[in-house]
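Given below, in the form of structure tokens, are the structures.
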Structure I
Amino acid sequence: MLIRAAALLGFFTVALGAFGAHALDGRLTAEGTDWWHTATLYALPHAAAAFAIGLSGRGGLIRTGGWLMITGAIIFAATLYAMALGAPRWFGAITPLGGVLMLAGWACSAFGGLKDRA
């Protein structure tokens, strides 16, 4: 399931990145364009990392880390995409939650790797 979720996140991130670069070219404010780019910049590597975790077959904290990365990337990117498209700026208050979840995903994966080594 983690592999599928990561692949879907990667697919939609690439699609939305292309949509923003082509279909929305000139339609977003400068700030909206920055938000769009930032959403794509953060979501894609987290999708790839979660995909790799899924392929590794590892469980425990490492697998939990992959799910945290996916959840965090979705929240982070979705709020930025929404604001770029005109959602209220208070959505920006939700964005850091996604960032914290992505960080927690990396931390869980790191601790899981250390635990396996011990």
Structure II
Amino acid sequence: MLSIQLWDECWGDTEKMLSDIRGKEISRQLIRSVGSISANIEEGYGRGFGKEYSHFLKISRGSARESRGWYSKSKFLLSEETINSRINVIDSIIGMISSSIQTLEKKNLAKTTK
């Protein structure tokens, strides 16, 4: 799962940021937001494929967008190559989540119009 890959990469990235007092706060926020991406996908999936799953995917997508922002703000602590790589992964995750939300909502709408 791409969100787990991002988590693993984030773990190493935040390790590098901890030596700077400003980096510590960014690290805290980044760990929370990146961790929330996969956690909400997992929780929503565990609840089934109804309307709740779509809701949890939207929360996950919001966390991904927040993570993208925190990576952008870490430009003084991480290399440009690292930040661009993470943002590309996050953009892929956002695209997949958005596509899943759209598919689920179409299915849910079809069920209610029958």
Structure III
Amino acid sequence: MDKTLVLDYSEALDRADGDRDFFLALAGIFLQESPQEAAAARAALGRQDQAGLVAAAHKLKGSVVEICAPRLYESARRLEELGRQGEFAEASSVCAEVETQLIEVHGALRELIAGGFPS
């Protein structure tokens, strides 16, 4: 998976066995649920709740892998790792990256839903 892409369309379709409608359904669920997952991570970070941060980052990471957003996946993975280590200061900046990348992924998914897959 190309880690420079916001979304890896080819990988997304492969993961969905070529079923575009199925992937678009997953994208819709991701658009609904991922903001709460990111908010849970931010809240756990604010409380310096190590277990809560790990759980929220892990859940987000799992959601991201399904839609094939490599940069966001890598940031969520890093956030989970920092949570496990109790590195809250560094986790704060990574959490900000996650939130920024989540906005980019949401935009790409909305564009995909509205206009279809690129050729």
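Values in this text are rule-based calculations from the coordinates and carry no lab data. Only a predicted model underlies this, so the values are computations on that prediction, with no experimental measurement involved.
Computing Rg and Dmax of the Cα atoms in Å gives 15.2, 53 for which of I, II, III? Intermediate values should be presented prior to the final figure.
Values: I: 15.2, 53; II: 15.8, 58; III: 14.3, 45.
It traces back to I.
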message: As an exercise: P(r) over Cα pairs in 5 Å bins from 0, in percent, for residues 54-101 alone, calculated from one structure in I, II, III, equals 5, 24, 22, 16, 13, 9, 7, 4, 0. Which structure is it?
response: I
